[in-house]
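Take a look at the structures listed below.
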Structure P
Amino acid sequence: MVDYNLEFENIISNLFNKPKLLLHSCCAPCSSSVLEKLCNHFEITVFFYNPNIVPFDEYERRLKEQVDLLEKLKISYIIGEYDNKKYHDEMKDCENLGEGSLKCKKCYFLRMKETAILAKNLKFEYFTTTLSVSPHKNANWINEIGFELQKEYNINFLISDFKKKNGYLRSLQLSKEYGLYRQNYCGCTPVKEKNEENKNNTK
């Protein structure tokens, strides 16, 4: 099995400057520890592109939280289009599947593909995503997709498993330090409903 974190550390240890990195972010809390880990090694621009998030007021809340954090940290950012219809069109054959399913893999691909295309068009040297910081996200799928897109668009994918070396724990600590809103579901309706069901069952 590939040790993605070890590969990541090998890459950053051999950097001689600060390459331009386009970092897809799913939310402010997940980005917090990833930015801390990357900021000394890359010139970072964050790309907030998450058309999977419902309802729209939840999307707006997460976007505001992300922007507020980035402005506090003085990190540049790009806001992607919120096209929930495109998301549903892409997921039409697995719409009702939950966390950890094929639907998640397709969702990773959708968001990471947009990131790779934008990174290529804007002449970034690397792209990657914060997704692997979550213990609920499949780092194997994320990195497989990253390398597929690297080959297709001829742009470097930064291999990672950001949950390692207490990355997820650090995101919890930084979220508390910054006073960040932490959502209890990734974004799509089935996962939201399942989390609400679990919450009700524990009352």
Structure Q
Amino acid sequence: MQKIDPSTADIRRQTRRYRLKKTVAFVGMMGSGKTAVGRAVALKLDVAFRDSDAEIEAAANLSVPEIFQRDGEVFFRKRETEVIRRLLESQSGILSTGGGAYLAEVNRVNINQKGVALWLDAPLDLLWNRVRHKDTRPLLRTANPRATLAEIFAVRTPIYQQAELRVACAPDLSIDEMAERVIETLLTRPDVLEEVNG
């Protein structure tokens, strides 16, 4: 039996080439990994990575929590819709959206018309483990942030379930493993992603 040199297998895996046909909008709860996994997927696919929250922060020269505090959530959500629409109209790539972005019907419609929504479905305990030590989540600045997260999770999950694609998150998966899981899911949709030879 021939033994496979792991370093050779890694090289072959890294040289896979793809053609992304539509922008993939990552949706899901805060802490699900939309930005980290999105960056890794974009790198593997050799496409642009864009983050709607980062775009909003750059335009406002303020962080998301500062925008929430200064202008309120309604103002933020309007800017978010404008940014997502603009990013969907640019070249196909990976788009990380804010946790609340997919709640707005206008964003769901825009994503469905110009791209595809991919839900990073993470269980509540995993989300809590990832966000509990961060103070950058304005919606969790409450007396009981764990209970608040559970309430947000309960309200948002049925909306996230409307996404065309779903990838389950697990605490034992690395960012790279999650990225591979996402790519395999995208490959089930030839209208979104295809592997190219050579």
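Rule-based calculations on the coordinates, nothing more; no lab input. Keep in mind it's a predicted model, so treat the numbers as computed, not measured. Cβ atoms are built from the backbone, for glycine too; each structure is taken alone.
Once distance in nm of label points 7 Å out along Cα→Cβ at positions 41 and 145 is calculated for all of P, Q, which comes out largest?
Q
Out of P, Q, choose the structure whose coordinates give P(r) over Cα pairs in 5 Å bins from 0, in percent, for residues 113-176 alone equal to 3, 15, 23, 21, 20, 13, 4, 1 when calculated.
Considering all the candidates, the number was obtained from Q.
Assign the value 17.6, 66, calculated as Rg and Dmax of the Cα atoms in Å, to the correct structure from P, Q.
Only one of P, Q returns 17.6, 66 for Rg and Dmax of the Cα atoms in Å, namely Q.
From P, Q, which structure was FRET efficiency 1/(1 + (r/R0)^6) of positions 17 and 185 (r between Cβ atoms, R0 = 35 Å, to 0.05) = 1.00 calculated on? List each step's numbers first, then the result.
On the way: P: 0.35; Q: 1.00.
Among P, Q, the structure yielding 1.00 for FRET efficiency 1/(1 + (r/R0)^6) of positions 17 and 185 (r between Cβ atoms, R0 = 35 Å, to 0.05) is Q.
Compute distance in nm of label points 7 Å out along Cα→Cβ at positions 49 and 81 for each of P, Q and report the one that scores greatest.
Numbers: P: 1.1; Q: 2.9.
Once distance in nm of label points 7 Å out along Cα→Cβ at positions 49 and 81 is tallied for P, Q, the winner is Q.
Say we calculate relative contact order in percent (Cα under 8 Å, 6 or more apart) for every structure; which of P, Q gives the highest result?
Q
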